[in-house]
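Please go over the structures that come below.
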Structure 1
Amino acid sequence: MILEAGGGSWSHINIPASAQITVVDISAEQLEMHQTAHHKILGDLHVVDLGTSSCDVAIIWNVIEHLENPALVLDKLRDALRPNGVIIIAAPHPASLQAMVTKWTPHWYTSLS
């Protein structure tokens, strides 16, 4: 099973159609548009229950820079992994304009883009 943390409206990487995908997002509108998710969870990554040993892969793509407490969310993702599972993290370069804007406007920035 693949867990997309803050998956938004679409998967950022090419995931095989046979994979079971669970997407967690804070936006109901984004989740509604997500076409490849088998299971959708509306919630804040800081508080939503991701389970223990529930996924093989956790993806957090251009989300970590929006989080109030990234370490807490990464700990939750780690706990959600099965043995030998992996976390895939993507984030903008810290000196990029996108990173600077999202640092000062975490979730609000997402609503504007």
Structure 2
Amino acid sequence: QLTYTILCSAIAYQFGITREGKNARSLRFIAVDESFSNQDEEKATYLMELCKQLHLQLLVVTPSDKIQIVEDFIAHVHLVQRVNNRQSILYNMTKKELKEKQEKKKKVKAT
């Protein structure tokens, strides 16, 4: 968690985010690419909480089996599915639509 605290401090410094200017309108976009793949949920959630406190807009790239880590912090999902290892299909959906799709998939597997 120390690493993430230092990282977010550097990001806050880079974006000029101060306690007084925390709510100022500015571009605060960062990409987090598969950092949750080999990490426990507690540390990943800590990172998401820090980003939320700094009002950062995130692009999170993560395997679908780790999506539960970010679910409380997202509104939309762009799900990429590879077909026959040749082409990719991009699905744009809300968090609610994703939940519905996951439930439907669970029901199909159960039968």
Structure 3
Amino acid sequence: MATVWERGPYQFCARVRRNGVSETRTFETRSQAERWAAVIEGKVVGDEYEDRREARETSLSQACDWMAEHLDRSRSDAKNKLSKLRYWQGTHLAQWSLLSIRPSDLVDWRRVPVR
């Protein structure tokens, strides 16, 4: 549900809250605030909103374990994929949540020489 209220002169605040997810932003006009609230509310209610709690709670190591469990071992590249998953589990990124790994972290990790 979207709520728009006046904060002061030329300041209107819009809040969209749905299923414990809250987004708030301030605008100069009420119409801007209402337009933004409608777009955000559509994202939360519609298809565009993505709940990231599972990604935040899952580490790279856990994701690798899951992939190894569900790997089709009859494929010719299964041994290679398992090797790559074990390699990722041995890196310092293994204990990071999937949501916290950024592209710049991977670039920094790649710059470290392989021993």
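Please treat every number below as a calculation from the coordinates, not as lab data. These numbers were taken from a predicted model, which means no experiment stands behind them. Cβ atoms are built from the backbone, for glycine too; each structure is taken alone.
Out of 1, 2, 3, which one gives 17.9 for Kirkwood radius over Cα pairs in Å as computed from the coordinates?
Working: 1: 14.2; 2: 15.9; 3: 17.9.
Clearly, the read-out refers to 3.
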From the coordinates of one of 1, 2, 3, mean count of other Cβ atoms within 10 Å over residues 10-17 came out at 11.2; that one is structure 1
